[in-house]
Structure formats: C-alpha cells, structure tokens
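Every read-out reported here was derived from the displayed coordinates using simple, explicitly stated rules and does not represent laboratory data. This structure is a prediction, so every number in the text was calculated from the model and none was measured. Cβ atoms are built from the backbone, for glycine too; each structure is taken alone.
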Structure I
Amino acid sequence: MIKEQISVFDIFKIGIGPSSSHTLGPWRAAQQFTSSLLQNNLLKEVECIKILLYGSLAKTGKGHGTDVAILLGLTGADPVTFDVDAVTPTFESIQKEKKLNLAGSLEINFDYDNDLLFLFAESLPYHPNAVTFQAFLKSGKAISETYYSIGGGFVVKEGEDNSKKVQVDLPFPVEKAKDLLHWCLSTGLKVSEVVMENELAWRTEAETKKGILQHFYVMRDCIYRGCHTTGFLPGGLNVARRAFPLNKRLTGKSEYHDYDSWITAIRKGGNGFNYILDWVSCFALAVNEENASFGRVVTAPTNGAAGVIPAVLQYFITFCDGYSEDKIIQFIACASEVGSIFKKGATISAAMGGCQAEIGVSSAMAAAALTECLGGSQRQVLMAAEIAMEHHLGLTCDPIGGLVQIPCIERNTMGAIKAITASQLALQSNPDKAKVSLDAVVNTMWETALDMNEKYKETSDGGLATNIPISLPEC
C-alpha cells in the first residue's frame, strides 16, 4: 500500500477564499480538467461544457463560491496569482455574456443556468464534495471526468491510480504522532527540523525556506489588509467587518504606514491580558473576513480555518519576540507536520468530519508550533496539539446560508485562543503524566466524524443554518 507523503506546501497552499474544499479544490479540479483536454489534443474540439455538482458542493456551493471558482478555473486563471479584485467582475461577465474562454484560448457558449447544475439530492460514494465535468465535442463524442475535493485544496480524480504517484525517499517517514516522536527522540531533532530534513527529498533547503516565507507574506498581507478594510461581507447576510473598527480602536492615535510600523504601534499599547486577547481576535477576524470576500489567503490547513495559524503566528511575532525569518519558518514547518498527521489519520474536510476537521486541526497545528517556538520539548509540542484538538472534538459545520461567515469567522478567534491556551498548558505540564496521546485524539476525531450526522457536515441542513431565520437574496 502506497503511503501518503505530504509536504509543507501540501498543507499550506496559497489560494482565494472562501473555502479550500468548495473553492480552491474545485478551482484546481477545473484546471486539471482543461489540462486533460489539452494533453489529449481535444480542447479545440470542444463545443460546450456542462458541470455537475454533487453533495455538499451542490448544497453550499453558491455560498462557498464553488460556481465562481470552477468557471475561473476553466478559463485558466490561477488562484495563486489571479487578481482578487477581478474575481466577481469576471464571474459576472461570464454570466452576462454567456461566453466562457476555455483555458484562455477557446471561446465557447456557456449558459450558467443550464450548463452548471446543482444536484442537491445526489451524492457520490467516495466523498461528499464531487464535481463532474462533461465536454461535448464537435465529433459528437463526449468526455466526462469526475473530481473529488477532499479538503484543504487536495483534489482526487476518479479512477486515478495513487500507486503511480512519484514517491520520494524521506529520511524520517511519519504516519502517526508516535513515528514523529520516535524520530525526534532518537535524533534529538525538533519537529520543525524533522520537517526540514524531509523537505530536502523534494527540493533544496533554500527553496523550502523561500517558499515558506512566501506563504508567510501572504498571511501577513492578508492580516494587514483585513485590518484596514471596512464595509460588509458579500453574500447577502450583511455581516459587517469587525477587524477594521477593532484595529482602529486598539491602535488609537498611533501613526503607522506599513506592516512593520503597525507592529511597533501595537507593541506600544502594552501587554495586558485583555489587550492581547483583543489583538489575537482582531488578527483572526481580519484573515477570515478577507477569506469571505474572495481575498487571497493560505489554507492552514483549510480556508475556513485560515485565520487560526496566522493569528497565533502574529501573536508570536508581536508579543513574543518572534519576528525573525528563522522563527517564522520554524513555526510554519512545525505546524505543517501536525496537520499532515491529521490528514493521514483522519480528515481535514468539514464535509467529512465537521468543523473539528478544520478549526480543530488548525488549532492543534498552531498550538504545537507555538509550543516549539517558545522552547517546549518535543513531547510538549505533541501534548499541546492533543489538548487543542481534544477540546474541539464533535464541533459541527453548519454555515448559515452556506456562507463561510457565521459561525466560521468567530470560530477562528476561538481556535486561536484555544491554541495559545493549549500551548501554555503544555509548557506548564509534564507530558509523561498525560492521559491522552495525540494519536488517540486523532483516532477519536475520525470516529466522531464517522458517527456525526450528515446534516452537520457542511450541508447547511442542520444546526445554526436551519435555526437562524435569515433570508438570502436569490443568487
């Protein structure tokens, strides 16, 4: 059996909000489909395209921007580089003109209402997030491919043989937390150092560090932009942005002109408990308000949970003297390994496991990273991750209106605060006396996911989504 090998750049991906499984994943699936047409010399033969959305992608697809992402992906746009301010205008143009520029090179007719179908009552067995692309050719033949967006921007093509995927020779292969601990204790390496050694199997150390910093710059810019953007979030819920007024109140009359001077201004406010608590919440709010507005974020490990790790990292940078490239790289590398353990042993898809798979995993990742960066031992690092997840077990996913706004945005503030608390608990504890291991909590999370009622798994069929009487405009 081929074991999954996960790089730091698999767990952390640059993309556009609001959802990694409903936006980034389908976007990548659309790109893969057009690439398949190109590779088989069929693109120029396409007369029309039809798109079928199943399960959770159908039920919450409009609220999550699945339709937007797929159409942009089919045009050849890339979520890493595409202008976020052009997302909505481009989508609206396709709807209005009824034209789709397939792969950026072939203009075809496309009727949004008839060619993109939301199959609310149908679901495919492999995963709730499924999309089928059908290309009808001039010859009368049709090409059909089905893709599954399995969380965190990961995409699986139906019928794809995983055994053919290129395997690398990792010096420290890790499937479970016990494997990671074994390597750490036998070598004396920190979790982040194990990660960096494994990354050498894919690329040079310099390339890995450069890539990690690029991801940090996206997180940094997202926080800063979110804290300085006012107004209401799109989608019809009329949710007001809160990071902007909170940032304005907390910074007071302090003057600043960029990210670095902003940090200086924040530090001048002191280190009181309430003050720091407000800032952590502000950082998380900023990211997820940007995410909800089709902003550029980093999956960490998902878009819906994209604010937790940046918020805790920003806390470390601002209030714990963590503002150096080496410390930032250490933080992100350590966090990635914990995320990969959950991905291998359970899931990072809310459509499979509820919000425990997103906010819970991100909180565990952040707790582990903060603990290592604050000087915790390898055992304390894993203990912090376990504590954070233990207190997210059973968390459901019930987005109101299918939008990644309520309760998703506030949950990122909760996840960040829990991560810091879990880190502090671990740093003040003896891991040898811990009753619950990280592997045990990963197994428990997966069992909980399997037992969880489907209506609490990102369908908007239960919970807050059905108990809050809010009417949304027709999409």
Structure II
Amino acid sequence: MKLYEQTAAQLSRLLQKKEVSSVEVVQSFLDRIEMVEPYVKSFITHTPAMALDMASSADSRRLNGEEMNPLAGVPIAVKDNISTAGLRTTCASRVLENYIPPYDATVIRALREAGMPLLGKTNMDEFAMGSSTENSAFYPTRNPWDLGRVPGGSSGGSAVAVSTGMAPLALGSDTGGSIRQPAALCGLTGLRPTYGRVSRYGLIAFASSLDQIGPLALTAEDSALLMNVIAGHDPLDSTSLPEAGPDYASGFDGNVKRLRIGVIRENVSDHFDPEVTSAVLKAIALLKEHGAIIDEVSLPLTDYGLSAYYLIAPSEASSNLGRYDGVRYGFNAGGDNIEEMFSRTRGRGFGPEVKRRIMIGTYALSAGYYDAYYLQAMKVRTLIRRDYESAFRRFDILIGATTPAPAFKIGEKTSEPLQMYLSDICNITDSLAGLPSLSVPCGINTDGLPLGMQLTASPLNDSLLLKVAGFLEQKRDPLPLRPVVKLPEGGVI
C-alpha cells in the first residue's frame, strides 16, 4: 500500500515507529497531487516547498527524541477561508484574490505546533456561500467519484483532497452544513464540532453565530486525532468555550449497548432519494442489532429551519462583508469618487451568490423589516433549540440522512438558488442550535456514489459522535475508503 493510501492514524503509527520519514510521507502526497489535481481542481494554492520544510523539521525533532503530537509529520490541507500568515488566503473570491494575512488563525498555530506539514489551501464556494463548490471565483471542484458531479460545499476542495488521497486530513468550516454535506457526497467522515469548541479566530467570517471549523477525514479515528490538535479554549475568540476538551481519540470500544438513539422523522423522509433512506435505515438496524435502543422522534420546527437560516446567515454576512470596500485591503476597482469606487469594487469583486446573500441580509435588517424578518427568524431559532433540548431528554444521539440525495451533476442547480439551498435541509437546524453533528458514510448507491448518515448530539458530546461513527465503520459492510477516479479520456487513477 502506497503512503498516500494510508489513513492519518496509520501514517501516525508508521512515523512514530520511524518506519518512514515525514519527508517521504509528504512527497507521496505531493506526487499524488500532481497526478490527480488537474482533473478535480481541489486546491487554490499549493505549498510543496513549505510542506517539505515542515516535514524535515518534524523528522529532525523526532530524531532528537522530542515528545511529539501523534500527528506530527502527518500533512494536512486547509480550506482557503482560514488565515495563514504570509500565505495567500482568498476565500475563493476576487475581492481577496491577492490577500496575504499578517497572522495565523489559532487552528493554524495549533497545526504548526503539532508539526503537521501544510500541503496547501483548498477551493471552496466564495466566502463559504454555497453547497457545491461551483461558486468559487476561480473554478469548480469536481467529485472524484464521478467527475461530472459536484463534491458538495462549501468545503468541497477539502473533501476532495482527502477523498482522492491528495491529503490524509483537511480542515473545513461549517456554517449550515459545509463540512457534513461534502463529507457525505465524497464518502468521508466530517465533524461540525459544538459551537465554541474550536476557535474561530482567523476564520474569515460568513455568519459569526454559526461558523465553526472542523475536520474532514477518512475515518472517525482520524477525525478524533485532529480534534485533539485543534480543540480547546482560545482567549482570542470571545465565543470560545472555557471547558477543556476530552481526549477525542479514546473511547473507541465498539459498544453501543443501551445507547438511546432517536431517528429524526423529518430527516428520514419519503421525499428523499430512496437509496439514501434505505442506507440510513440499514445503518440504524445495525445499531439496534448491537443493543442500541431505537425510537422515532419528531423535530416539528425543522420545516422552518431553512427559512430561518436563510434570513439569519445572510443578515450576518451583510454585516461581515461590509469591510470589503477596497480601502484597507483586498481588491480595489478604482473610480472617480469614493461612492463609485465602493460600487465598482464590490460589483466586480463579489460573485453572484455572495451579492444575492448580501442583498437578502441587508433587506432583512433594514428599517421597517427587521422585526418582520430577522427578529422572527431569531425567535424560530430559539424554538428549534428547544425542540432539540426536549429530544435530548429522551435520547443520547439523533440520527437522519446527511443529504436528501447523492451528489448532483455540475450545473444542475446553479440557475435555481432555492433548489441549491434545499441541499442543506438536513444540516441547518443543527447549526442553528449550535450542536455537534457528524456525517459518516453509510453506503454506496447503484451509480457508485457515496451516501452519508448524520449523527447529532447535545452540546459538548462530540466524542460520543466519534465513538458511534467508529462503531459503524467497524460493523457495517466494507465500503471503499477512496474512489477510483475515472478520467474523461479513459483510464483511471
């Protein structure tokens, strides 16, 4: 087995035993990037020299007998809305096309301290606004399971990097499903941590009360190892939780006996693709077979989640994106006066979806409409949170589909924004409630596309999600870790 075919946990063990060097590991992934990247367009910025330098440093520290993080020497890819000092951070937008941050995000500092080489910055929907990675200002990213389909979004580049073996791990961000949805469509484990569990300092904001950084990985164990690196209190983030996190990599005991599991009626729906529903029900039956207590639960306000989210998130985006005016940093289109400069800069710098959401948010916050729209949406958010609180008095974990259908074709929904928004229908309420939520692979459909199941827990129970995901990986029928990428001209890689 080639090094790029290994999981992060397998690479960690090889490195700790000094059976391979980090330089060898990184070079294997760089070779894989050179082979696959032209077909999938997963990265915006490549950093091979930086990755090799960081790998060499990790090797030297290990040879000197330093105590090192288990992931030291294991490389990673990072979504391009996470600030990296001295390295271009674009948010896949023309307005930040040449922006180089002067500081590292807290999670990037944590990766550097752990000794994890950075392979590059990954493609995304512009400012994380989208569900398909087609809204990038540079190019769409393609799903390696079928190059004619989307990988999901907005963290599609990170998902594809891991799925194709171009990186063993990646960081994404999740506002309304942007880690979980691409994880499901690319056959990965994707975790949105409890809001506040991972620092947002240095994450370029879309919707500040919803945004959260999390891991995309091949397995639950890999996700847990990365959570051990990035989770924890950060005084630079006012929303960071003060509690110390657990050891996420412990507790993979394969035991779900007496675990109370609620099957969300609204997320295992007759309206969903029947193969998605069938795969989720099969996974639920497996949990019941091994001693879990299964019952149905309804979250009646789920039907209002989409409307509430698409008022709250654009409203926060309207405020957050006001700083991109061409004055302090970023793209400046010029003009004869300041009003013309603002108009031209924002008109040329932002793409259609970002403009759409700014306009929705600005309208919802405007005088005369604030109470009717934004305030009502916030009230619905509170009621959704109460729905979950009621459900968690009966259940330890809630389960449903991650997406209503498998990956759709590129271009299929770009002309119908509402249809695109409906792709997130299973993910949004968890985000509004600030809950930890995880997508785990649960099957492959007849077209050879991966299907995902979503697990949701009460706040701070992220490790329980990882434990159940690990159980499913061990007990389900074997699924391919990665796709065979079928090339347009014939042949496979």
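Given a computed value of 2.3 for distance in nm of label points 7 Å out along Cα→Cβ at positions 110 and 126, which structure among I, II does it belong to?
I
Quick check: 3.0 is what I get for distance in nm of label points 7 Å out along Cα→Cβ at positions 166 and 342, calculated from one of I, II. Which structure matches?
Label of the source structure: I.
Among the shown structures I, II, from which was the value 17.2, 54 of Rg and Dmax of the Cα atoms in Å, for residues 78-285 alone calculated?
Structure II accounts for this read-out.
helix-only ellipticity at 222 nm (-39500 (n - 2.57) for each DSSP H run of 4 or more, over all residues; to 500) computed as -11500: which structure among I, II?
The structure behind it is II.
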